[in-house]
Structure I
């Protein structure tokens, strides 16, 4: 029988910097859903990728002295690497710089222009560069961008506009007649009440103030604005053609079954995108799910606070499946979740090491110890207590897991799987295999208990496969079994016999927190140092777009202990040579002498000092930062300077002549 198609997408990640664990959560969540749908028997196509055009990218590339394409190649590679690290099983990783995508974007724009949905005008308003959005004065919050809280500036620009209001009533009707379209329900109410019912303004869909984008083919001084470019990836990636020559893949998978996105970009996916599709004459996606955020403490992660957590750091300390388990288990359906290093360690010990890891280890060990590694299906004609209830609980979990997963309540689904493992641990306590082993007359009963345990664990392993695939594979290796379909998970006693193989512990309990805390401290210190270097050197090519708190870092820097401060090494260095960094208008390359040591340092001060002015100066530097490469030049420290609100910059120099290499303290 032909499998039913299922098409799932994530929002495409903006190539402004390395994604933190909150961003990575979306890729893991989408992967878990895609894997579960495959297990249910669907023909799944899972698409994710990167959004690579726009003014912000062009400015970052210029500051780094490289082409925009080279810049996005690097960041897109880093994002794809993290998605691969956490095990996302995507079928296509699309980039908006892909030739097939760009070709269709240009054709879509012309199609909508030719049919009268796009017209030329000009835009005048307050512009936020990081968000690439125009706002009216009434839309600003305290005079700043309502989305990110950053400063905006007046801008007037010739642009093409899309007639949003033409399709607004049709979209309202669709939302009202398709209650499943926007989920959770709270998100639907927000879109209706805050945007659609208040009336839609025509949308700016082209720009002329930068060139890094898809050119409007009939007016090449314009490039297609980011939202029309980025949003159309969901159809271009599977073979949509604006002239109607769609691929079989497009005909098979569109409309998408699920667009999985962050709640902060819901407006673009539930208003702009559906209206674009209506204008193109294409069906709307079946569902858009706006997932909540993963927060540190009471707010979003911020590099200036030193509280950002990255998936690769988590994986190095706890393992990939521990990362997947935590973000899937801790994120509620429609409320923001919390993440701290301490909470990750706690879940690792209680759920992964104690509940699951210990269960597998001792079950394998008992089968090996008492039966030489093999047990067989029931040797007794009659079941004993509590076997019937135990088996019913295990196979009954399948329907519960399926129901929760189909509702996209993945945290609840994974909890139902772990209920199997918890029940198996309780079953050990109830049957006490170690006591049965002391009585030869109870050998058959002991066999049955251990066989029942092995079945429960394998059913649990099959169900946890979508969420923790590496762990599932290890469990099946321990029991020399094969992964099971959902239907087979509802069958207890599938195997006639089970032979076990000892494996390394799945998760080793953390008994001494000191080494872990020391590693976490190093990570936080490195983040703070990198952020300080980024601010001082003004090298945005290595930066993730800052949030509001980062923009005002000098007003709200986090409190640190004296011990933290003493970790920063400050020394006086004498600049013995200086030159401009090629292809950069902001950077100087200084050769600095610290006593008998000479270092290469790159600083973002070229607009304030000439190379000639710098030679001979003795300036304070941070000298224990990790080396990095800026525009192809190695930088082994950071110059210290002060800058006031008027943009006047002054180097930090000692008020008396001291020897190079002198320490501050």
Structure II
């Protein structure tokens, strides 16, 4: 696991550009505190920071083929490297290291541009074929590892993080109006867009092929979820076989491995798989929240850890800590993401690093793949009705009216009812939120209350002049596809993975774990598992089954009954207390902040947000979204001020370096730059 960056230019590089790339690399010290490396040719420079996970003493990058005509810097892990290495060695390839990523170089030698189809894992890498004057940038199929791009007619900058690409000093930091509008609707900017004008991400499952003589740039998609063939047979058997395979691959590491363990089924299954294939070697880590035992899952997580013979580590988060870390957390996220639960991932990764556990397994992906979210299930049924594939019944029509009455006198039902009716009365909620969205727009994320609230808030928060700069692109365009729609089960699954899972889950997880030099691995977004789920879905629709039905059938063989009977949970924070603490701490600074000064938000908004508001109004949630965007923009604006690499490295993050200084280190060498 590393951070990578670099430049490819139609013109020969000069010493100034070399220095700028070194500053980009220094800005990612947290991604790779174990060392760095670089490769320089006339038209390209590749650089990396290393977090040593496999082949600690030998796997230094850049990595090369036998005659060093191919150079590679890579971020991530190739999980099937042992099997792939054996195959490549049988074809005559000779390896210099035990690094998993060296297989990428030899696979390219052997298979050309089809080499990516042989790689199973998470990766973002840059490969330089010096003989053919070609540089290839690649991002893994599901987008676990990031790759940011900034392009001009004759130059391309790339980096694993936004703050790295901005550290080049070559980008004028400016917010993109369409992206800001998306942010208020989704509470994140859907990948591959970013909030900065001119910067984008290489889409998941794509490669960028850059030829320098003559200059030519091609973007190519090498994998699509939709292309999977139907898979016949017993779903339980197919899924069990795939999960067993993942369990063997995902734990490969030369450093300690931990599991982010809540009381939920997804993380429990990750723990069970890891414990089965590496008994007694895997750690369990969990967090809790001060003063809120109803959302503290540590006791249940510890019980499973003991059952699986895992050492258990836990940490309690206080509200003041959430506020204290607010600015840094938003900066390290790299994208503006207003997910209040993000501090849980941040604190858990810090706990892992403090225990010298540089690899952390997490359970993202199951809800998106197996209909775990109610809004995703509602999406497919609503879209089927909209397309005429499902008849609209009287019960459906009466469903809107039923929401006007509480389901019962249960406290939770009364609270949900009050929130719904309060939203109607204050104007941000609609009885039919998708009405008028257009015939080609699926009923999808606009069903979520976050989207409804954001649609209303954007009109209230953004200045008229900023809104006038909006293009014709709508937030709904992210889930608009011409009719007739293909297999809706597959289409809705892909959209859920490309929007909510990718940005709020994978991107946020990568940045908040790497903020503490921890490699996050997500077994359930393994592309072979995804293909199995989609193949089974194409053969036999499963959206009418209970949530996670097929997944539950498999995990019965791995988990005790007392875990299977638990209700759905996750790292559930005390949201209201956290937001109140943050708003009280930071709202007063909005009036003189970046968003007001650059004409993004109305100056009077700062005063509005500082007032007490009902929880059923848009303002508590909107206040948090504005605060996240404000402090993210401040951090990124500062990152865009060019500094030499030596200056950046002379002032690394104190707490991270203090933790690293107190941990055992391995002997290593600093690789000399190659040309």
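Where a number appears in this text, it was derived from the coordinates with a stated rule and is not lab data. What you are looking at is a predicted structure, and each value in this text was computed from that prediction instead of being measured. Cβ atoms are built from the backbone, for glycine too; each structure is taken alone.
Tell me which structure, out of I, II, gives -0.45, -0.60, -0.77, -0.97 once log10 I(q)/I(0) by the Debye sum over Cα atoms at q = 0.07, 0.08, 0.09, 0.10 Å⁻¹ is calculated. Derived from the structure labelled II.
With Cα Rg over 2.2 N^0.38 Å, for residues 176-431 alone computed per structure, which member of I, II shows the largest figure? Biggest value here belongs to I. With relative contact order in percent (Cα under 8 Å, 6 or more apart) coming out at 13, pick the structure among I, II it was computed from. Source structure: I. Please state which of the structures I, II yields 0.60 when FRET efficiency 1/(1 + (r/R0)^6) of positions 472 and 616 (r between Cβ atoms, R0 = 35 Å, to 0.05) is computed from it. Here the read-out was taken from II.
Look at FRET efficiency 1/(1 + (r/R0)^6) of positions 248 and 360 (r between Cβ atoms, R0 = 41 Å, to 0.05) for each of I, II: the largest one is in II.
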